[in-house]
Each structure stands twice: as structure tokens, then as C-alpha cells.
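These are the structures in question, set out in turn.
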Structure I
Amino acid sequence: MSLVLKDPKDARPKTYTSANQSRGQRFHALHQNWYEFPDHEALEIWCYTGQTSYTAGDSIDFYISTSAAQYRMEIYRDGAREEPVYRAEGLVGEYQPTPKDASVNGCGWSVSHRWQSPKDATSGVYIVLCTITDESGVEREHQHLFVLKNSAHRPRNKILFVLATTTWQAYNNWGGSNHYEGNCQGEDDNVMSPILSTQRPWAKGQVWLPIGAPRVPIELPPEMGAIPRYPPVEWAYLHGYGKYYSASGWASFDRHFARWAEQNGYALDYACQEDLHFNPEILKHYACVVVVGHDEYWTAEMRDAIDNYVDGGGNVARFGANFIWQVRLSEDGQSQTCYKYFAEQQDPLVGTDQQHRTATAWESPLVDRPGASTFGLNGFHCVYSGFGGWNPRNSGGYIVYRNKHWVFKDTDLYFGDTFGSEAKVFGYEVDGVDFTFKNGLPYPTFSDGAPETLEILALNASGLEEEDHGNKGAVLYAADGDLAFKAEALCGEDSPEVREKIQYGAGQMAVFSRGGGTVFNAGSCEWINGLRLREPFTEKITHNVLQRFIEGPL
């Protein structure tokens with residue numbers, strides 16, 4: 001999610017603010033310092049691991065701080081079902097102080113516990129549950145996770161599921177800050193941090209969520225004159241969960257694909273985005289790579305890995321959206337950097353021979369590497385749909401245009417049909433390219449980096465500006481901040497004429513081929529909600545894509 005917040009040290013040009021944006025800033029001001037930070041006077045427990053992913057057979061260190069004298073640790077694999085693999089009772093608790101800059105420089109805790117993972121462990125996501133009990137017998141817990149990769153090479157008839165972990169970190173506000181807001185420049189500020197540490201726990205709700213936690217899209221159309229609503233933020237505030245739980249994380253996105261795929265008999269191997277960055281060779285063992293949900297932040301190395309894989313004959317199924325920001329990882333992988341809106345003023349690579357690695361939007365002239373060249377669609381086309389002041393009465397489904405394409409085989413979908421509305425599979429952030437209609441069908445204009453073989457299969461409306469209708473009592477989340485940024489930084493001028501050209505568009509489902517490989521892009525963060533709710537058209541299309549990519553043409 002690419003929301004604009006308070007200007008750090010007045011770095012943003014004045015043209016990026018407006019009356020609407022001020023209202024959006026007031027929304028964030030209502031929740032300043034809404035982040036998780038240890039309280040030594042409270043009974044609590046926190047945990048993290050030194051890495052996000054390990055190879056089966058590795059020894060895993062846990063860094064734990066708790067105000068309890070003892071705690072219990074349980075580990076289970078979270079796939080088609082929850083499979084317990086480890087349990088330890090009566091572990092000695094230790095409170096470890098947390099520095100105020102933990103979100104930027106890490107917690108710095110010492111190792112509290114160590115577990116030797118089995119060499120034959122199944123690749124997957126493993127949940128770490130740390131539990132303490134208060135004097136009245138009430139249990140309190142914290143969830144962490146790590147990924148186990150396969151230790152052996154696999155034949156090219158399996159799927160590599162790449163988790164969007166750099167995006168998870170961008171939204172993780174544990175310890176004070178994330179890439180959206182926080183206290184990294186002082187307790188009285190509310191400023192995004194361009195640098196984030198991986199050496200800290202995940203915010204509450206990124207690993208596990210109770211049934212009923214709301215998703216971002218509005219489920220029912222608001223009545224006439226209603227104020228914009230943001231159900232997950234309201235729910236998180238009421239129940240004590242991380243503010244951004246619904247925007248990123250295993251619990252809200254990747255987990256739903258993993259559970260659906262494994263329950264449907266697909267053999268998945270797991271890896272993280274960081275594995276693509278540091279070990280791109282991992283891709284060569286697989287016929288298909290899958291990315292889902294919200295994968296907003298990538299490094300150039302990760303993109304290079306995907307591009308080389310597709311050119312070499314690999315297939316990519318992307319059931320996600322919001323491909324926007326280039327980030328950089330430290331050599332040890334323990335921190336990531338993204339200057340985002342403020343890169344031109346703050347990123348030291350600007351003006352050097354490494355300017356193409358500037359940590360800002362891929363579509364920025366500073367980088368000039370549109371996301372469409374890798375995944376077929378761009379993240380900054382027209383981002384939002386179905387919540388707040390972004391067309392909240394949108395159907396939430398796709399309108400089908402090329403229903404005879406192999407993607408729609410045996411779906412019984414007709415030209416002009418809409419599918420997925422009940423599950424709100426279209427939203428809350430979507431990707432697309434500039435397009436036009438010819439003879440009733442959508443075609444790319446190829447003005448923004450779209451591959452020459454790109455076919456647009458389905459679409460729906462989306463936009464950049466959160467509209468202010470002046471409804472009494474309304475407080476907007478982001479207003480026109482992203483529209484202003486794209487106009488100024490990506491298009492060269494924030495003027496009414498430029499805004500008119502870029503504020504409206506459509507998120508799209510698309511497919512293209514390059515080299516020996518093919519890329520399918522659903523273009524929507526919420527595609528996985530159709531799998532979670534077993535929406536039949538979403539399921540059938542997903543089956544079609546996966547089966548073609550791992551077995552050959554249907």
C-alpha cells in the first residue's frame with residue numbers, strides 16, 4: 001500500500017500537499033505512536049529468529065525477551081493443516097532491554113533457545129508460539145515464523161512458492177517504525193523510516209489472526225452520503241493488533257494460498273524474497289514460481305532472478321499486486337532500505353552511476369524500470385479500489401473480455417461476465433497498464449513498458465486519488481498524496497492537466513510470454529480471498545494456470 005504520510009524534515013515539495021492531503025495526515029495523527037514496543041512493567045513475551053528462511057537440517061536460534069519467569073515454546077508447520085513438530089515446557093524467561101531504535105538497528109538480544117530442525121523436514125512455513133501465564137492463569141502469547149527450504153534438488157514438476165517477506169518487513173511497525181510511519185526521528189514525530197531491521201519480532205497479526213478479522217475491501221456498499229470507512233484499522237485499534245495487519249503478512253495473504261494449494265494436492269517448496277536476492281539459482285529446479293497477495297517491495301536482484309528465470313523457460317504465476325518500490329538489502333540481509341517518496345532528496349545514489357538502484361518507485365525516471373517488463377503490469381498505474389474513498393461501491397470482481405483464452409478454460413464464463421464479486425477478489429490494490437479499446441476488447445497502448453506479447457484478459461476500474469465528497473465527519477486516509485507524487489515525480493509536473501491523465505484507470509488480469517517462459521498476473525492483492533472462500537471461478541482459473549505451468553498446455 002503506497003500511502004503518503006507526514007513530510008520528514010519538510011523534504012517533500014510543497015506541491016505534494018493539499019487540503020485533502022491535510023485531512024489524510026490528520027487521520028494518521030489520530031494514531032501517532034501506534035506501534036508495538038516492549039513494556040517491562042507488563043507481562044509479555046516477544047520472539048524473533050536471526051534469519052527468515054533456513055534449510056532443513058539447520059540449527060535455528062531464537063531471540064526472546066519476556067517479563068515472565070518461564071515460558072512454553074511450540075513449533076508447528078502451517079500448511080494444509082497445522083502439524084506440531086516441537087514443544088518445550090518450563091523454559092527460563094529473561095527480560096532483554098530493547099533500544100528505542102530497534103526498528104532501524106535491531107533489538108540486539110542474545111540467543112535464548114536453539115532448535116535443530118530435522119534434515120527431512122518438509123519445506124514450509126513454521127509458526128513459533130511462545131506462551132506465558134499470568135497469576136490468574138490467563139495465557140499470553142506471541143507468534144513468530146520462519147521458513148524451511150528443501151535441502152535436496154527437486155525435479156522440474158513442482159512449484160516454488162516465494163513469500164513476499166520484504167513487503168512484510170516494510171509494514172512491520174514493531175519497535176517503533178516501518179516504511180510508512182513511526183518514531184525513528186523522535187518520540188514526538190510520526191515519520192516513515194527509510195531503513196528497517198529484520199532483527200525484531202513481527203507485529204501482532206502478521207503471523208496469525210483470529211477468524212473474523214476484517215480484510216481491506218468494503219464488504220457491503222455504503223449508503224449514500226456515508227463517510228469513508230477503513231474496517232481493518234478500526235478493528236486493529238479496538239482489539240490491539242498491528243495497524244497494518246491487513247496490508248501485509250503471512251496471516252492475511254500468503255497463508256491462504258498455501259493452505260488452498262496443499263489441500264488441493266499441489267506440491268509446494270517454499271522460499272523467501274531474500275532467497276531470490278542472495279541465491280537466485282534456487283529457481284532453476286522448478287517449472288513454476290508463484291507469488292501471491294501483496295508483494296509491493298522488491299530488490300533489483302530479485303527482479304533479475306525472475307527475468308532470467310522466465311527467459312530460460314520458467315513460468316511465473318502471480319496472484320497478487322502492487323509492484324511499486326525498489327528496495328536495497330544490506331550485505332548480511334539484516335536491514336532493508338527504501339526512501340520512497342523522498343528518494344530524490346535523501347537517497348545518496350541519486351546523481352551517481354548507481355542511480356538506477358535508487359530506492360524509490362520502479363516507474364520513476366530515477367530508476368526507469370517499469371514493473372511491467374517483469375510482471376506485465378505496473379504498480380503505479382491506478383492503484384486503489386473498493387475501500388475508503390476509492391470507488392467503495394465497486395463490484396469487487398473482474399469483468400471478463402477474452403473469455404476464450406486458455407486461462408478461462410471450462411469456467412463457463414462469457415464475454416462481459418463479472419466473477420469474484422462476492423469474495424471481493426478485485427482490490428484493494430491492483431496493477432495495470434495504459435490501454436485502449438478496439439472492437440470491444442482492451443489492448444495495451446505500450447506507452448508504459450508493457451511487453452509486446454501482453455494480453456489483457458479481464459479488468460475493473462481503479463484510481464489514484466481518494467476522493468473527498470465533503471461528507472460530514474469524513475477523515476480521509478491518504479487523499480491525493482499518491483496522485484500528487486506520480487504527477488510530480490513520475491510525470492514531471494503536478495498540474496490539473498497531468499492529474500486528469502493519470503488519476504483514473506483499471507486494474508487488469510493479464511498474461512504474456514518472453515523467451516521460453518510465460519507470466520500470468522492476476523493484478524489484484526485480493527485474489528487469494530477467492531481461494532480462501534472457495535469462489536469457484538477464482539479456483540478454476542488458478543487451477544488452469546498452475547496445471548498449464550507445471551504440466552504443459554491444457
Structure II
Amino acid sequence: MKLKGIFTLFLAGAALTSTAQTHVEGAEYFKADQFENAKDLLLRSLNNPGTDKAITDYYLGLIALQENNEADARKYFSDGVAANPEYAYNYVGEGLLLLRADDLKGAEAKFKEADKLSKKDPALQIAVARAYDTVDPVKYEKQIAKYVEKARRFDMQDPAIYVFEGDQLREKKDWGGAAAKYEMAANYDKNATEAYVKYANLFTMVNPDYAIKMLSNLLANTPDSALGQRELANAYYNNKDFKSAAAEYGKYVQNPSHFKKDEDRYAFLLFYGNDYKKGYDYSTALLKENPSNFTAQRYQFMNAAQLPEMKDALAGMADKLYAAHVANPAQNKFAPIDYILIAQEYNTADRPDEAQKILEKAIQEDPKNPAFYKELAMTYVEGNNLTKATEAYEGYLANSDEPGYNDFIQQATFAFYAGVENKTKDTAAAEKFYGIAKDYASKAAAILPDNYKPVKFDGDIALQKAAEADVASAAVPYYQKAIDLLEASPNRDRYATDAKTMYNYMGNYYLDQKDVAKAKEYFVKYLQLDPNNEDYRKFVESLK
């Protein structure tokens with residue numbers, strides 16, 4: 001995480017127990033640089049038993065400075081001093097305000113006042129060093145070094161020292177150096193949550209396994225840490241282990257310090273972890289609690305769409321979900337999966353026109369998303385409109401990063417049948433689509449030159465374009481080559497339908513040529529793929 005102009009000042013080294021819903025959880029999030037979440041927890045627990053108001057005011061003051069609200073910061077630090085004049089850190093906060101106002105002398109006086117109360121607390125020295133570092137790390141380089149050295153003299157194993165040094169290295173994009181410092185902090189203090197989390201954040205996208213291991217170590221020491229549970233779930237998600245992510249999030253949403261906004265995400269993770277029934281039930285419970293929870297409505301439908309027992313309710317759910325989106329699209333936003341699942345449900349309900357309209361709207365909103373074009377193509381196929389399917393699939397290919405063999409074969413198939421579709425009503429259009437089919441068959445052949453399918457397309461197109469008198473022979477050279485390629489493949493039986501089509505055609509061709517022996521050779525190959533076809537067997541046996 002890059003932190004330009006963002007600072008972190010740490011809590012005093014006093015021993016604090018992990019009591020749910022006090023300042024402790026807010027401080028934990030703050031030290032991990034999650035300031036918005038820290039503010040939520042600090043304000044939520046402000047009047048709870050066990051909350052230390054002086055500590056809470058200190059962190060809220062720092063967060064106010066993050067928001068460039070010096071007036072609120074000043075009030076929080078002042079209230080903190082009034083709540084507990086012996087708590088040193090609010091004087092550091094007041095000193096930081098003076099330092100920001102370029103009053104170095106006044107700031108130093110506040111830092112000295114804090115120092116007198118600190119009882120050789122190394123974390124306080126780091127808090128002062130951070131104050132200087134936040135305002136101007138170059139201008140105050142000597143002061144920063146002085147306070148870090150002082151912290152080391154008090155306790156060279158205090159984790160605050162190494163977390164601060166890790167943050168400095170992270171700012172310089174020295175990721176390896178930062179990770180080493182965070183690891184040292186965690187080794188010195190097994191409960192230094194911020195060290196584990198900051199280490200994990202360095203790796204969670206590039207090497208999630210490192211992050212998972214570090215966060216698992218954190219939870220082994222502090223199993224009730226809401227921050228640890230949340231971060232571990234996110235690390236599993238980044239590693240595409242959705243089932244483990246859902247399991248960890250399931251623990252997290254039971255934690256009193258979880259965020260209400262994260263409950264919806266649990267239903268999302270259950271969906272991606274393939275735990276659809278649980279995801280549906282959880283989303284349904286959220287909707288009972290708040291019927292206007294659009295996110296819960298989305299995940300309820302997403303999970304329900306995977307449950308066979310919900311099939312009769314899906315069309316109605318899709319209608320309500322889409323209506324809610326249309327009523328307020330800015331607030332009730334869709335992700336690509338919403339458009340696709342609703343379109344699929346409308347296709348299943350034999351409502352292809354509505355599916356097409358939804359996908360066309362999706363393309364208007366996100367014209368670069370290939371999934372929309374692909375789904376639209378399949379929707380047109382459901383409506384027996386291969387011309388439109390070919391046009392839609394062209395959009396899919398144009399927006400795909402690296403279309404491959406199967407993509408080209410699919411478009412060749414669509415275009416071929418679009419040609420057949422237009423053969424009698426628009427010969428020019430038919431010719432255009434046959435050309436598209438040949439072009440994509442050639443692209444597929446360039447990728448897999450030994451595959452029979454592109455060659456068979458040439459034969460299929462030749463048949464469609466042949467005059468009536470030439471139909472019996474038009475595909476012969478292409479089908480013969482395709483058969484040779486297919487029979488050289490160990491997977492002939494996987495393509496039995498295509499093989500039988502070509503065997504039957506070639507058998508009939510040789511029968512017309514009065515070459516019964518050659519014809520029977522192809523017909524026998526057909527029977528090998530369809531041994532239970534008694535009518536066909538009798539026909540072959542009747543040949544003399």
C-alpha cells in the first residue's frame with residue numbers, strides 16, 4: 001500500500017486486552033493504516049464500558065488530520081488531555097498540530113511534555129518520530145533519527161520501531177526491506193497485529209501464499225482479531241480460494257467488531273465458494289432485516305440461480321432485481337454477472353427478447369466487456385437468429401485479449417449457419433457469412449493444423465454453395481482430408497457426430513460412383529460409431 005502524505009502514530013506501550021467493542025479494535029485498524037474502518041470502530045465504541053476516552057480521542061484526532069480537519073483534531077486532542085492529563089500521546093497530537101503550523105519551538109515543547117509522562121516508553125518516541133516524518137521527512141531527518149535511537153535505547157525489541165522503519169522503506173518502494181522489518185516486529189511481539197497485516201499487504205496480490213501464512217500466524221496468537229480474520233479472508237480471496245475465504249469471513253461476521261457493510265460480502269464469498277444454499281439463506285436473512293438491501297438482493301438471486309429447487313422462483317426474482325436496478329441505477333449498481341445471470345434466466349423462461357435487451361443495455365454501459373457479447377450471441381442462438389449471433393460473437397472476439405482455437409471454431413460455426421439461414425432470402429448475405437466462416441476456420445487451422453474441424457468447414461461450405469447437380473461430389477476432397485486427420489487422432493469417438501456425417505456422405509458418393517466396396521468401407525466405419533442402428537446395418541448388408 002502506497003502512503004503519500006499519510007502518517008501513522010502508535011498507541012502507548014501499555015498492555016491492552018482484546019476486549020470486544022472498545023478502543024482496542026479501532027486502534028488496531030488505525031495502526032494497520034485502515035483509517036476509515038478505525039474511525040467507525042472508535043466512534044461505535046466511544047461510550048462502551050472499557051473504552052479509554054483519552055486513547056479514543058487521540059486516534060480520532062489523528063484520523064481528523066487524515067481528513068485535513070485540523071479543528072476537529074485540535075478538539076479531540078484537547079478533550080483527550082482533559083479526560084486524562086497523564087496520557088502522553090495527546091500532547092504528541094498537539095505537538096503535531098504545531099509542527100504542521102511551522103511552530104517548531106511550540107511542537108518541541110509539547111513533545112517534551114509528553115516525554116516527561118512516558119516513563120521511557122519506546123512507542124512514544126516512535127510516535128514523535130512519525131510526527132516529524134509526516135510533516136517533512138527530509139527537513140526533520142535529524143529529529144526522526146534522534147527519536148528512533150532513543151526508542152532503541154529504551155527497548156530495542158519494541159515492535160513500533162521496526163514497523164515505523166518498515167513504513168519508511170515501503171514509501172521508498174523497497175518491498176523486501178519493508179517486509180523484513182515487519183517480520184522482525186512480529187517476531188519481537190506476537191501480538192503486533194499491524195506488523196502481520198502490513199507484511200501480508202505487501203504480498204497479498206503478488207504472492208498470496210505468503211500473506212496467508214503470515215495472517216494464519218497472527219490468528220494463531222490472537223484468534224479473536226476481527227482485523228486478522230478479515231484480512232485472512234481477503235488473502236484467500238486474492239488466491240482464488242473462495243471456499244476458504246468464505247470460511248474465514250463466516251468467523252469474521254460473527255465477531256462483534258465486524259462491519260455491517262461486510263455482511264453482504266459474506267454472501268458474495270459463499271457464492272464464489274460454491275456454498276449456494278448457505279449463501280441464499282444468509283442473503284435472505286439480510287433482506288428480512290432490511291428489505292431495501294440491494295446488495296443482499298443481488299446475492300440472493302446469484303445464489304438462488306445455482307439451486308435447482310429454486311428454478312420456479314428465479315424469473316420473478318430476476319424481474320424484481322432488474323426493476324430495482326432500473327429504478328435507481330446510480331445507487332443500485334450491477335456487476336457483469338448480474339446482467340448475465342438475469343439474461344440466462346430469461347432465456348430459460350423462454351423470454352429471449354428480454355434477455356437480448358438486458359445484454360444490449362449492458363454493452364452500452366461497458367462496451368469492452370467480451371462476456372456480454374458472448375452471452376448475447378448465445379441468446380440469439382436460443383432465438384434461432386444466427387445472423388445476429390454471428391454479429392454479437394464478433395464483438396466478443398474483438399474485445400477478447402487472446403481468442404483461441406475454440407473461439408474461432410465457434411464463430412466459424414455461427415457464421416456457417418448464418419450463411420445457411422440467408423441462403424434463400426439474401427444470397428449476398430449468405431456469401432458474406434460463408435466467407436466469415438472460412439476465415440475463422442483458417443485461423444483455427446493455423447493454431448491446430450492437424451485438427452479435422454477447419455477442413456470439414458470447407459466441405460460444409462462447398463456443399464451449401466454447390467449447384468444441385470454437384471452436391472453429391474462437392475465436399476469429397478475436403479471430407480476425405482478431414483477424415484484422414486480425424487482417424488489419425490486418438491479422439492475420433494469424441495467427434496462421432498461429425499465422423500458419421502462424413503462417412504455417410506463419402507459412402508453415398510462412392511455408391512453413386514458404382515464403387516460398392518469403397519462405399520461399404522465408409523458405411524462400416526459409420527456402424528462402428530453407431531452399432532445399435534439396425535436400420536443402417538440392414539441397409540449396409542443389402543449392398544451387393
Structure III
Amino acid sequence: MKFEDLLNQYLEQLQCTAKELAEATGLAPASLSRYRTGERIPGSEQMERLIAGIVLLAQHKGVPGMEQADVRAAFSAYIEPGAIDYERFTANLNTLLSVLDISVSELSRAMNFDASYLSRIRLGQRRPSEPERFITGVCRYAIRKKSRSAIAGLLGCPAQELAAESACFSALYQWLSSGAPETADYMGNFLEKLDCFDLDEYIRAIHFDELKVPTAPFQLPASQTYAGLEEMKQGELDFFKATVLSRSREPVFMCSDMPMEDMGQDLDFGKKWMFAIAMTLKKGLHLNIIHNLDRPFKEMMLGLESWIPLYMTGQVSPYYLKGRHNGVYCHFNYVSGQAALTGECIQGYHADGRYYLTNNKEEVAYYRKKAAHLLSKAQPLMEIYRRENEAGYHAFLEADAKTEGARHSILSVPPLCTLPEQTLRQILRRHRVPDADSERLLAFAETQRRLAKIILEHSPVLEEIALLTQEEFEKHPVALPLAGAFYEQELLYTYDEYLQHLNATKQFARAVPNYRFKTNAVLAFRNLQIQIHEGQWVMVSKNKAPTIHFVIRHPKMLYAFENFVVPVTERTAPNEPL
């Protein structure tokens with residue numbers, strides 16, 4: 001019997017929900033969900049909690065034959081002696097590979113392991129036969145390939161504490177084998193904020209519509225040098241001032257791996273810098289920015305939160321450079337049609353750095369060519385699709401449908417491809433949708449069915465769908481998933497229509513072998529749909545304010561999305577024919 005079969009058997013015998021067991025054990029619902037599906041086997045500490053929780057529930061419910069010795073004996077095949085907590089080890093191994101951007105194939109070659117065996121260890125499906133040797137190999141590889149500052153960011157300690165190789169190895173080994181993984185759900189927090197974000201409200205809050213692009217003349221010397229932090233701050237503001245006041249409509253290029261912490265502490269400068277960006281966008285200029293993502297995942301996600309409102313304007317194209325490029329020299333490159341600002345410093349000596357600002361045509365032309373070369377080396381951090389590039393969005397989906405690979409989606413409502421045309425027409429009529437819009441939406445639904453058929457002929461698809469009670473539905477009704485049609489008007493289901501769609505999805509799963517869906521007893525997001533083509537990309541689609549799609553390919557973020565678990569809570573299912 002597999003571990004998950006035994007666990008689910010106990011739940012059935014106890015006649016309890018996963019929520020009750022989670023509360024009795026003190027385990028996170030998401031972790032318990034992974035144990036129940038067989039995705040993970042608990043570590044020693046979690047196994048002890050699980051046993052204690054089952055025994056406690058059995059006592060409360062008066063179920064015989066579940067004394068501690070009996071339960072422990074049943075789970076004995078899955079209990080291993082030793083100091084290593086394998087669940088923490090698996091979580092930390094995955095965090096290390098993601099944050100330090102370590103290739104599994106390169107690591108497996110370096111350690112003389114089969115890549116598929118290493119993948120099963122990452123999933124918690126296998127345990128290393130010689131765990132100390134395995135952990136030692138991972139640590140040695142990370143120390144050899146990655147900088148001390150990157151490892152310090154992973155461990156959350158000052159880089160100087162890891163200066164000696166022995167100290168770095170000891171700290172990394174201890175963390176990987178038994179250290180607590182990051183508990184903050186940075187991905188979940190990011191998605192919650194994106195789900196609630198309203199661009200119109202944001203524009204009103206910052207008075208963007210009231211901004212006036214100044215036209216007063218600005219006298220910039222042919223060139224100017226800025227030394228030290230305070231002058232470098234002024235240099236950045238002077239660059240934007242020259243750019244906004246010029247007649248040029250050329251795109252603005254931004255790329256910097258200069259330190260951010262010291263300048264970030266100056267709140268007044270931060271406000272002026274954001275105002276300068278807002279004025280640049282207000283003028284209608286496009287920004288091409290290469291982000292520095294060689295930083296801990298937490299910092300990357302927090303930085304992304306601040307840029308998302310700007311991405312939604314459609315005037316910002318984000319990029320990144322693969323891998324780590326150097327940990328000593330820091331560079332700064334801004335260029336527009338009017339001016340160029342370049343700078344440098346040595347890591348750890350930011351205050352001794354210098355910036356150089358010029359509006360000399362020949363020099364600006366040189367820096368624009370340099371910017372073009374940098375962009376040619378960069379990868380898109382995300383592809384952003386708004387209404388104005390709807391054709392590009394549909395072309396992307398058409399091309400991807402022909403590419404093999406497992407798909408996984410987290411949805412607030414069932415997919416449009418499983419909604420019967422008759423039910424869709426009924427909803428459109430009830431909302432009195434104009435004929436032209438109705439025809440467009442019906443055609444879009446037919447396209448979704450066609451693409452789903454192509455994908456399911458060659459690849460498996462798993463979709464997680466929220467399952468709402470009537471009471472929950474009446475408090476927070478849900479709408480048809482029309483983000484892909486760039487249709488922002490909400491077309492709400494009735495509860496009967498919602499149940500019809502769920503039932504149609506169930507029937508679709510029975511008829512199509514490659515299609516599976518599971519229900520979540522929680523509506524994680526109301527305005528977001530998340531689609532993942534495993535190992536390739538993740539697409540976050542926002543239904544409204546505005547309708548927009550982010551296609552993300554960056555390895556750290558892709559890994560985080562692939563391992564994102566919707567919190568599981570169980571309660572009575574709605575009265576529907578599933």
C-alpha cells in the first residue's frame with residue numbers, strides 16, 4: 001500500500017475531513033494536501049505530528065484500533081531513523097536550485113547522478129541512499145559555482161560570515177539538511193495583490209491624469225559628471241528631466257546592477273524618481289528595462305510588485321539577463337533620444353562610484369547602440385498582452401497549442417472550452433449582450449474548444465477549479481472567463497448556470513482521457529486565471545481593470561508558480577450533480 005492510500009484510508013475510517021486532521025496535527029493544509037495526493041512523504045517531525053493527530057481524533061471519535069503503537073506500526077515503512085528532516089530537505093533543495101538558478105542537468109552531471117533520479121528527489125518521491133554524501137555534493141557545487149553574496153541572500157545572513165569556504169560549507173550544509181525553509185508565501189502575497197489591483201484606482205490615487213508634462217526649457221551642459229551618492233541621485237533626476245523636456249519620442253532604455261539599498265533608504269528621492277517615471281510615461285515614451293534579478297526570491301517578488309502597475313500601462317517592456325555576470329563591477333546605463341547616463345562602481349563601494357551624463361549626439365548615438373546590444377543579449381522577463389496586441393496573444397496560443405508538454409491551471413471558474421454552447425447563449429441572452437459582441441464571444445469559445453482539442457491529443461491537462469456553495473456564490477458571484485477575449489464587462493453566472501458548467505466539466509473529464517480536473521473548496525482569486533505549460537511558461541490572466549495577460553518564462557518564477565499550492569479547506573460540497 002502506498003503512503004497516500006494509507007493516509008486516505010485513515011481519513012475514511014475516522015470519517016473526518018482534511019481540515020480536521022490539519023487542525024489536529026498542526027500541519028499546513030497545503031502540506032497535508034500534498035501527502036494525500038502522494039506528491040510528498042512527510043519528514044520525521046511531520047510524521048510524528050500526523051501519528052499524534054490521528055490518535056487524537058480516534059480518541060475523540062471513539063474509533064477503536066488506533067492506539068499510538070498501532071498507527072506507528074502502520075506507518076513504520078515510511079519512518080526512517082536519522083537526523084535529517086526530509087520534507088524540509090526537499091523544500092530547501094528546491095529553494096536552493098531556484099534562488100541560485102542552478103541547472104538540474106548540470107548538477108546531476110557534476111555529482112554523477114541520473115537527472116531523473118535527482119528530479120524524483122526534488123519531488124520528495126525518493127530519498128538519497130547516502131544523504132550526507134548527497135548534501136555534501138550539492139553544497140560543494142553551489143559554493144564552487146555561486147557567489148558568497150548569492151548564498152548569503154539564500155541563507156539570510158551577512159556575506160562576510162561566509163567569507164571562509166569552511167564557514168560557507170558548514171552554514172549551507174546545516175540549512176539544507178535541517179534549516180527551516182522560508183515560510184512567507186511571497187508568491188501567494190504577490191498574486192493576492194495582483195488579484196485586487198485596479199489600474200484606474202491606482203491612476204486616480206497618484207493623480208496621474210492630472211500630471212502636466214512641463215515644457216519649460218532645461219539647460220543641460222554637453223556633459224556632466226556626478227560623484228558620490230547624493231550627486232548620483234541628482235544625475236538620475238537630471239536624466240529624466242532632459243528626457244521629458246526634449247522633443248524626442250524615442251524609447252527609453254534602463255539597465256542597472258548598481259546597489260539599491262542605500263538609495264532606497266532616501267524616501268524623498270524615491271518619490272522624485274517615481275514621479276520622473278510617471279512623467280516619462282505621461283509623455284507617451286516607451287520604457288525598455290533590463291531588471292537585475294540576481295537576488296533572493298523575496299527581493300525579486302517585492303520589486304516586481306512595485307513594477308506591475310507600470311507594466312499594466314502597456315508602455316514598459318521588462319527583460320532580464322540569464323545567469324550571474326559578475327560580483328565585483330557594477331554598471332549603470334540609461335539612454336533616451338536626448339540624453340545618456342552611464343555609471344559604475346565596485347561592489348561594496350557604491351558611495352565612491354561616478355555617473356556621467358551627456359546630451360552630445362555622437363555619444364548618445366553610441367550609448368543607444370550599446371543599449372541595443374544589451375537588449376539583444378536579454379530575455380523577456382514576461383510578454384505582456386493588452387487589448388491593443390490581442391492578435392499577438394492569439395498567435396502565441398495557436399503556436400503553443402502544437403507544443404507538447406503537461407499543462408496545469410488554477411481557475412476561479414471552469415474553462416470556457418467545457419461550457420456547452422447552449423448554456424453560453426443562454427447567459428449572453430440573459431445579459432442582453434449586443435449581437436456583434438455575442439457573435440465575437442461565441443467565436444472565441446469555439447476557438448478555445450479547438451485549441452483544447454489540439455493540446456489534449458498530445459499532452460495531459462490538469463485544472464484546479466474552485467467549488468462554491470450557494471451561500472458563498474450569493475456573497476461573491478463569479479463571471480464567465482472572458483479575459484482571453486479582452487471583454488471586460490462582467491457576465492455573471494446564476495448559481496444553476498455555474499453548476500451546469502461544473503457538471504459539463506465533469507462529463508468532459510470522463511470523455512477525454514488526457515483531461516483531469518480537481519476542485520478546491522476555496523476561491524483563491526476572483527480576477528485571476530493561472531495557466532502553466534510545465535517547464536515552458538506561466539500565464540497570469542487578469543479579467544478586468546485592465547484585462548491583461550502576463551506570460552512569464554523566468555526560471556525562478558516559473559518554478560515558484562509550478563509549486564504554488566492553493567490552500568485546501570474542506571466543507572460540505574454544493575448540491576450539484578458532480
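Since every read-out is calculated from the coordinates, none of them should be taken as a lab result. What you see is a predicted model; the values in this text were computed from it and never measured. Cβ atoms are built from the backbone, for glycine too; each structure is taken alone.
What to note about this one:
- Which of I, II, III yields 17, 45, 32, 5, 0 [P(r) over Cα pairs in 20 Å bins from 0, in percent, calculated]: III
- Answer label among I, II, III for the case where Cα extents along the principal axes in Å, for residues 369-528 alone, calculated from the coordinates, equals 48, 36, 29: I
- Computed over structures I, II, III, mean projected area of the Cα convex hull in nm², for residues 241-312 alone reaches its largest value in I.
- With relative contact order in percent (Cα under 8 Å, 6 or more apart) derived as 16, matching label from I, II, III: I
- Structure from which -23000 was derived, helix-only ellipticity at 222 nm (-39500 (n - 2.57) for each DSSP H run of 4 or more, over all residues; to 500), options I, II, III: II
- Comparison of I, II, III - label where FRET efficiency 1/(1 + (r/R0)^6) of positions 49 and 169 (r between Cβ atoms, R0 = 35 Å, to 0.05) is highest: I
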